[in-house]
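Visitor: Several structures are given next for inspection.
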Structure P
Amino acid sequence: MKKSKALRRPSSPLTSILAANIREFRERKGLSQEEFADICGLHRTYVGSVERGERNVTLSTLEIFASVMGVSVPQLLTGKTSRK
């Protein structure tokens with residue numbers, strides 16, 4: 001049986017939660033996308049595409065985002081209603 005090489009993507013709700021949380025935490029720190037990207041060692045356009053929910057990030061990138069923001073990876077993946 002031949003395996004399909006279709007790209008695997010996370011669910012849309014999870015991508016939206018991650019995008020909103022990254023934007024919120026970044027803005028709380030008073031950082032522009034460019035400043036945040038520089039601190040993370042990433043390109044500004046990549047950070048922008050993550051914040052728009054266009055990218056499927058790796059675990060290592062999630063760890064970088066969380067570390068720079070001073071939050072945990074689970075906090076980045078948890079919706080607001082669950083964080084209250």
Structure Q
Amino acid sequence: MTCGDLATLRGAAAAGLGVALLPDHICQADLTSGRLVRVFPGWGGQSGIMHLVLTTRRGLPPAVRAFIDHLAKTFGSLRLDE
């Protein structure tokens with residue numbers, strides 16, 4: 001199955017339709033609950049870099065600043081090589 005929607009892939013894997021390569025932040029709750037299991041623990045996808053492009057740092061709305069802080073906290077702590 002090929003799909004661009006990670007939630008759909010997660011649901012298909014949890015329904016027993018096959019194996020899916022998913023980012024940890026998409027499937028962590030399902031892994032913790034046992035709904036999904038790691039089939040190849042030492043294997044993972046290609047590491048990548050996340051970029052945020054802003055037109056200016058001056059005058060950022062508080063919601064944008066909060067979103068940037070959330071991304072930095074969430075993705076900055078992920079270890080993709082685990």
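Every number here is computed from the coordinates shown, using simple stated rules; none is lab data. Bear in mind the structure is a predicted one, so any value in this text is a computation, not a measurement. Cβ atoms are built from the backbone, for glycine too; each structure is taken alone.
Visitor: Tell me which of P, Q gives -12500 when you compute helix-only ellipticity at 222 nm (-39500 (n - 2.57) for each DSSP H run of 4 or more, over all residues; to 500).
Guide: Of the options listed, only Q reproduces it.
Visitor: Could you tell me which structure in P, Q was used to calculate relative contact order in percent (Cα under 8 Å, 6 or more apart) as 34?
Guide: Of the structures listed, the value fits P.
Visitor: Identify which of structures P, Q gives the largest calculated value of distance in nm of label points 7 Å out along Cα→Cβ at positions 26 and 50.
Guide: The structure with the largest value is Q.
Visitor: When distance in nm of label points 7 Å out along Cα→Cβ at positions 10 and 74 is calculated for each of the structures P, Q, which structure yields the highest value?
Guide: Largest one: structure P.
Visitor: Matching task: 27 is the computed value of percent of Cα pairs over 21 Å apart. Pick the structure from P, Q.
Guide: It was calculated from structure P.
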